[in-house]
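Nothing in this text is a laboratory measurement; each read-out follows from the coordinates by a stated rule. Nothing here was measured: the structure is a model prediction, and the numbers come from that model. Cβ atoms are built from the backbone, for glycine too; each structure is taken alone.
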Structure I
Amino acid sequence: MERISRDLLALSHLDALRGFVAVARRSSVTRAAEDLCLTQSAVSRQVRTLERALGCALLERRHRGIALTAAGSALYASADAALRQIAVAMQALGEDPGDRRVTITASAGVAGVWLLPLLGRLGSEVPEADVRLAALDRVVADLRGEEIDLAIRYCAAERAPAHAVRLFGEAVAPVAHPALGLRAFPGAAALAGHCLLEFEDARAPWLRWGPWLRRRGLEADAAARVIGFNRYDQLVQAALAGQGIALGRLPLLGAVLDAGGLVRLTPEEVPVGCAHGYWLFDAGGEVPAVVARVRDWLRAQAPPATAD
C-alpha cells in the first residue's frame, strides 16, 4: 500500500503534465494554449510548476521557440504515450467528454464574421455537439494531428484539399451602417465627406479599395481618410460602429445584412481577378457521427446565391 500511495502522490501534477505534453507536441506555448483552451500564461505556469516539482528544467526557451532538454525529452517520451493511452481507455469506456466536442478552425475573419453569428443556432439545432472554435490565420495542414475536426479555408480550387466541399464563392459590394444615411455609393464629390475602411491584405487585392475605385474612375484619396485593418473581423466591427464604408464580403455578412446592421450600397459582384472560394473539409476517412452532423449543418448554411 505504501508503494502505491507514493505512486499516486507522484501524479499530483497531472494538469501540469498535460500542459507540458501539449507544449512539447506543438513546440509552442501559444499553440498549446489554443489546444487546451487556456491562456499562454496559464500553460507557462503549468510547465514551471512541473519543473519545480521535478527539480529540473524541461524546456529551453529560445528566441525563435522552445526545445526540450534531455530531461524534457525523456519525460515527454513516456508522458505522451501514457496520456494517449489514458485517453483511449476513457473513450472506450464512454467517459471521454471529447466524444461531444467538435473543433472547427477558420481564419479570424471567417470565424468572427460568418461562424460566430451561427453558433447559437448550431447549439440548438445540433445540441449533441460541444463546438470549439479555433480562429487561426495559418493553414492547418494536418487536422487529425492537431486534433481539429473541421476546417474552412479561403483559397482557389486547386489549393483546396481533394475532399473539400465548396461552401460559397466570393462576392463583394460596399456596405455602411444605416446611421451614415447612405443608400448608394457616393460619387466623387460626396466621397470627400466619408471614410473608407481598408482591408490591408496584399494577397487579396480584390478586397482592397484601390482596384475597386479605379474601375469606376475614382481614387482612394478622394475620400476624407482611409483607416486600415489587418483583420477583416475588426474592419466589420468598425463598419458596424459607423466609422466608415467597408468593401463587404457579402457571403460572410449575410446575417448582418439581413438584420439591417449594414446596408449594401451597390449590386453584388464577383471581384475581378478572384478565383477564391470558401471550402469546408474534415480530416478525411471515417469521422465521428457528431462531426458529420456539424459538417452537414454548416454546408446547409451556405448562402443560396453563391452555393454550388
Structure II
Amino acid sequence: MRRLEGIFPPVATPFDASGAVACDAFRANLRTLMARGLHGVVVAGSNGEAPLLDEAERTCLVRCAREVVPADRWLIAGIGGESTRQTIARAKAAAEHGADVMLVASPHYFGPQMTPAALLAHFTAVAEESPKPIVLYNIPKYVHFAIPADVVAALAGHPNVAGVKDSSGDEAQRAGYLGALAGRGVFLTGAAHQLADAMAEGAAGGIVAVSQFATALTLRLYERARAGDVEGARAAQAELSPIAREIVGGMAVPGLKVAMDLTGLVGGPPRPPLLPLDDAGRARVRELLAPLGVLVG
C-alpha cells in the first residue's frame, strides 16, 4: 500500500432544508477541496457529524465521495461503532463503495469495560475482517478515554493496521504513540495547532478540519515541515493555531460550518441537537478569518 501521508480534511456533511444529506453540495465541496490540492478526505468523521448519521447516509457519503475523489488520493471513512459487529459491517460497506482506509474510534458507551484487553480484542477483530487497512482513532474529547499506547504497540505489527490518528492534543500521548508505532505505522495528528511539532517528531501529516477553510495555509505548513524548514513551518503554525483552536476546537461543528460558508464551500446548519452559531459567533469567525484573505462572502 502506498504511504498514507498528507493533509486530509474531515469533511463536513451539508444538509438541505428538509434535514437530509445534501449530496450535490457535498460533491461540490469535495471538488473544490480536491482542486485546492489536498491529499484526500475523511468522510463520516467527528466533524462530519458521524454520530448523527444513519447507516444509509454513511454509505451514501462514501459512494458520493468516491465519485469525486481521484483514485490517486485517499478516501478515508469513519466507521467507529459501539459494537465490534457494527464496526465490521461499516468497514465492509465502506470498502464496497470505494473507501481506501477505515478510521476507527473506540467503542465508549460502556466506558469502564473498555479495558486494554477489550480494546485490543475489538481493534484486532476489526483489522482481521476489514477489507481495507484501519487507522486507530484516539479522540478522548468525545470518547472520554484514550487508547493506551500498549494497545497501539500490540496492533502496530498487524498487516491491516496502517497507524494512528491522535486528536488528544497531548504531547505525552503523541510521544507514546510514536514510540509504540516504532516505524511500523503512520502517525497522523488531529490537533492542527500542533501540526508543525508533530511532523518534526515524525508525523506523516494530519487529519485536520481547519484545512477545509484555511487550505493554502495548512498545506504551506505541511510542505515546509516536510522539507525540514523549521522556521517556515513555525511561522505558518503561528497563523494557523488561533483559528484552529477557536473555530474548530472551541466552536466545533457549528463553527466549522460557518467558516465553510464564508470561504466558498457549503456548510449550512448542523443537524439537531447541535445548534447553529449565533450572530456573535458568526461575526467572530469572520473576524478570525479576515487576515487570511480567504473570505468570499
Structure III
Amino acid sequence: MPKQRWIGLLATLAAFAASAGPAAAATDWAAVGKALGKDGSVQADGIYRVGLPRTDLRVTLDGTPIRPALALGSWLAFQDMGDHAMVMGDLVLTHDEVNPVMKVLVENGLEITALHNHLLRSQPATMYMHVGGHGDAVKLASTLNKALTLSRTPLSPATAATAPPIEFQTARVEQLLGYTGKANGGVYQFSIPRAEPVKEGGAVVPEAMGSAIVLNFQSTGGGKAAITGDFVLTADEVNPVIRALRASGIEVTALHNHMLDDQPRLFFLHFWANDEAQKLARGLRSALDHVKVSRP
C-alpha cells in the first residue's frame, strides 16, 4: 500500500477512536466486595459471584439436617455491562427477615423478581427472595449490604471446617446423569446449562447468574442421598418433567419464576427426595431427557 494511503488510514482510525470516547473502565471487584461486606470470586465467564451460605441456620427436613450447600446458599452475581453493572441473586431468609430486607431493597431501587419456598416441611421454614438491579456496582453492593444486615446472614468469612465425607459412589452418579459434578461442603453438586442462551431484558444471563439446572446430592449414609435443586424449564417441558420425577418417587416442591423479563420464558421447578443415590440419579436423568440441555 502506498505511504499516502497508510497515513490516510491511520488518520481515519485515530479520528474514529477519538469520537468513540474513552473505553469504559473495568469494574473494581475488590471495591464491590468491600461495599458488600463479603468478597467473591470472578468466574470463568467473567461474573463476580459472592456466596452467602446461611451457616447460622439449623434447618431439618423429615429429620435430615440440611447443609448450606444443599439448599441454604444465598448468592449474588455481578456482571460488568460496560457502562454499568447488573446484579442478580437469591437470598435465603427466614419469615421474619423477609419484609425488613425487602423494604431496604425496594427503597433503594433494586427489584424483587420472586419470593417463594423451595422446600416443604422444613423446620424452620425458609423463603427465597430473588433480586435484580442495574447501576453502579459499588452502590448496588452497598444497598445489598444494608439489606443483608437486617437479616442474620453471616458476612464474615466462615471458619474453615473439614467437609463431611460423601458416602455414595459419585462416579456412578455422574455416569448415570451424564454430567460431571463437584464436591462442596459435604454436598455433590451438578450445574447443567440449557442448550439455548438465557436472556433477561435482552442481556445474556450466564450460568453463574442462575440460568443453569442445579442438582444437589447430600450424603445421608448407607449409599443414600437427600437431593434438591431446580430444573430450568420452558412451558412445554414442565409437565413432562413433573411426570418423570413423580414416577421416580421424587417430590415436586415448588414451581415458579425467578426472573421477570426472561427469554425464553422460564419456570423453575424444585424437588426433594431422600433415597438410594443411584436410584435418584436415574430418576433425575429421566427428567433431564425431557429438557433441552447443553450436552457435556
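Given that distance in nm of label points 7 Å out along Cα→Cβ at positions 84 and 124, derived from a single structure, equals 0.9, which label among I, II, III identifies that structure? Corresponding structure: II. Have a look at I, II, III and say which one yields 6 for percent of Cα pairs over 38 Å apart, as calculated. Answer by label: II. Hey, log10 I(q)/I(0) by the Debye sum over Cα atoms at q = 0.15 Å⁻¹, for residues 172-267 alone derived from one of I, II, III reads -0.68; which structure? Source structure for this number: III.
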